[in-house]
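Asks: Down below are the structures I want you to see.
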Structure I
Amino acid sequence: MDKLTIYRQYIKDLLSLYNSWGKREQNWESQLIFDEKQDHYVWMKVGWEGSKRIYYSVIHFDIKDDKIWLQQNATDLNPAEDLIEMGVTREDIVLGLQPPFKRPFTNYGVA
């Protein structure tokens, strides 16, 4: 298997695992969105809490230029380190949620 196929599977496995840990709410749902054609992978929360709309990405990954970009992380989980434990190299993870000038200091890859 080539690297991109493996990375896609790692991301899908990780998001599926995280999603399985969450508690189920009556009026909102957890959605996993996997777009392998454009390489976007998102874990969303969607629904209502009373009259308040729930709609946000919990974790969002993209794959660009053979690297995994962590674009959003609204959890206390550490998906970058979990991907490293799965076999992804540090250099192949970019913290897109950090400004470009900070990325060289993150101990992960840069674009």
Structure II
Amino acid sequence: MTDQPTVLELECTDPIQIHTYKRTLTGIVYQCEHSEPTLSCRGPEPGECVLYVATPTNDLYRLQYYYYDEYEHTDTKLAQYRPTPSGTYAWLCTHTTVKCIVNPTGGERA
């Protein structure tokens, strides 16, 4: 998957589509967090971009995207904000593999 330019260009209030192997989520980015990749004494540390997405039905998702500039490697994880058995709310992994991330206004970029 080569979504790095699309993911890194997304900002708050941007529309987004997240295609998984089972469904497509459409929503608005309401928060972004980003850290650049760095080279440390342990080796290359990945960059990270976290997008928080709200769907029209007020479901909340967190998309964590890890990437390296030095070589081709990405890791994408999707979590949903849901109640836990104890009654509190937490970000729970959806066990979904993300196929593609699209900014609907700008088209798909690879």
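Each value in this text was obtained by applying a stated rule to the coordinates, not by laboratory testing. Keep in mind the model is a prediction, meaning the values are calculated, not measured. Cβ atoms are built from the backbone, for glycine too; each structure is taken alone.
Asks: By the measure distance in nm of label points 7 Å out along Cα→Cβ at positions 22 and 78, tell me the structure among I, II with the highest figure.
Replies: When distance in nm of label points 7 Å out along Cα→Cβ at positions 22 and 78 is computed for each of I, II, structure I gives the biggest number.
Asks: Separate question: Using relative contact order in percent (Cα under 8 Å, 6 or more apart), single out the structure from I, II with the greatest value.
Replies: The structure with the largest value is II.
Asks: Of the structures labelled I, II, which one yields 0.6 when distance in nm of label points 7 Å out along Cα→Cβ at positions 14 and 86 is computed from its coordinates?
Replies: I
Asks: For the read-out FRET efficiency 1/(1 + (r/R0)^6) of positions 54 and 94 (r between Cβ atoms, R0 = 30 Å, to 0.05), a value of 0.60 was computed from one structure; give its label from I, II.
Replies: Going label by label, the one that fits is I.
Asks: Where does the value -1000 come from, among I, II, when helix-only ellipticity at 222 nm (-39500 (n - 2.57) for each DSSP H run of 4 or more, over all residues; to 500) is the thing being computed?
Replies: The read-out was computed on structure II.
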